[in-house]
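Please find the structures below.
Quick note: the coordinates plus some simple rules give every number you see, no bench work behind them. Keep in mind the model is a prediction, meaning the values are calculated, not measured. Cβ atoms are built from the backbone, for glycine too; each structure is taken alone.
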Structure P
Amino acid sequence: MAFHPSPPSASAHDLAKQLAALFVERGWSLAVAESCTGGLLAASLTDLAGSSQWFERGYVTYSNAAKSACLQVSPLLIEAQGAVSEAVASEMALGAQLSAGVTAAIAITGIAGPGGGTLDKPVGTVCFGWAVQSEHESNRVIATTAHFAGDRQAVRQHAVAYALHGLLQWIETPN
C-alpha cells in the first residue's frame, strides 16, 4: 500500500521525542532497518534517555546480501525491483519487525549520493517502509518514495526526519 506523509515540520530530535512518548504510552516497541542512513535513524532514537523502554534494535543492512541475510528480503525481489524500491523497503520493515519481535518497524533504503543515481532513481531518491502490528490483522505494511535535495548528509538527515514523521502520521491517523 502506498502512503504519502506530509513533509515533516519538526526536527528529527523532536519527532523522536514524540514517537518515544507515544510508544511508552501504548507499551509498543520499535526496530529499524537502514541502508543509506547507515544507523543515523537508530542513533537519533537512542540519543533519547530512556529509549531502552521502547527501542529494541537497529539493522544496518547496507549491502543487498545483508538485506537478504538479516531481514529475509528476497534476492529475486532486489534483482527485479532494485534495492531502492518501495517493495524492498516494505520487506525490510516487515523483516525487521518479525525478526525483532516488535510492534512496529521503520525501513529506509535510498541513494544518498554523491554518486549512484540513475535517470530513474536520481541521487536523493529514498524509499521508506513502515510495518505495524495490528489487533485486527497480523501486520500492516506501507511504503512510499521521497526525493530530497542536498548533499549526502542532508539527504540522510531529511530521510531520518521523514521516516519518523511518516510513522507518527500513520499511527496517529484513525483507521
Structure Q
Amino acid sequence: MRRYALLVLIGLVLGGLVHLVSVLALPRLALDDAFARLARLGPANAVQLIPDPTPFAATLPRMDPAFASAACVYDLSAGPLRILVPPTPDYLSVSFYARHGLAYYAINDRASSRRTIELQLMTAAQRAALPEDEEITAADRLIIESPTEEGIVLIRAFVRERGEREAIRARLSEARCGAMG
C-alpha cells in the first residue's frame, strides 16, 4: 500500500513539474505570438492601427470591442525611440511589453502630467550613454527602460459611442513611434 502511495505521490510531483515547465516555456516557443501578429501589420518603429475585432477574427486574443487600438512593434537596436500619443476624448492608455509578453510599464492620460503623452523608450545601456543635461529634469522627459531590444507599445483608447470610433481611430493614427531627433 505504501509503495502505491509513493508512486502516486511521485507521479503527481512529476506531473506538476512538467505542467509548470510547459506553461512557463510556452510564450517563448509559440510561433504566432502577439509580437509576430503585430509585426505583420507594418514595419517596426511605426504606429499601426489594429483592426477592430469581429466575432470571427481578432489580431490579438481577448480584445475589448469598446476600445480602439494601435501598436508599435519596436526595435531599439538602432537607438532610442520617441513616442507621442495625442489625447482622445475619453480614457487612453499606453502599455509596454517585452518581446515575449512581459508587461513592464503602463501609463494613461489621467496619470500623464501633460495632455499629450510623450515618452522616450530605450535600453538601460542607451540610457546610461545619455549625456547629463542639468537644465533637463526628470519631470521634463519621461524615460522608459525596456528590458529587451524588441517589444510592443500598445495604445488603447476608449470609444464611448459607436459613431465616434472612426474619429478616435483617426486620432490614434496620429500617434508616433520613431527615432529621437
Suppose relative contact order in percent (Cα under 8 Å, 6 or more apart) works out to 29; of P, Q, which structure was it derived from?
Q
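One of P, Q was used to compute mean count of other Cβ atoms within 10 Å over residues 44-51, and the result was 18.1. Which label is that? Intermediate results must be reported in sequence, preceding the final value.
Details: P: 15.6; Q: 18.1.
Corresponding structure: Q.
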Work out which structure the value -8000 belongs to, where helix-only ellipticity at 222 nm (-39500 (n - 2.57) for each DSSP H run of 4 or more, over all residues; to 500) was derived from one of P, Q.
Q
Identity of the structure behind 16.9 (criterion: mean count of other Cβ atoms within 10 Å over residues 68-75, calculated), options P, Q
P
Given 1, 10, 19, 24, 22, 14, 7, 2, 0 as the derived value for P(r) over Cα pairs in 5 Å bins from 0, in percent, which of the supplied structures P, Q does it correspond to?
P
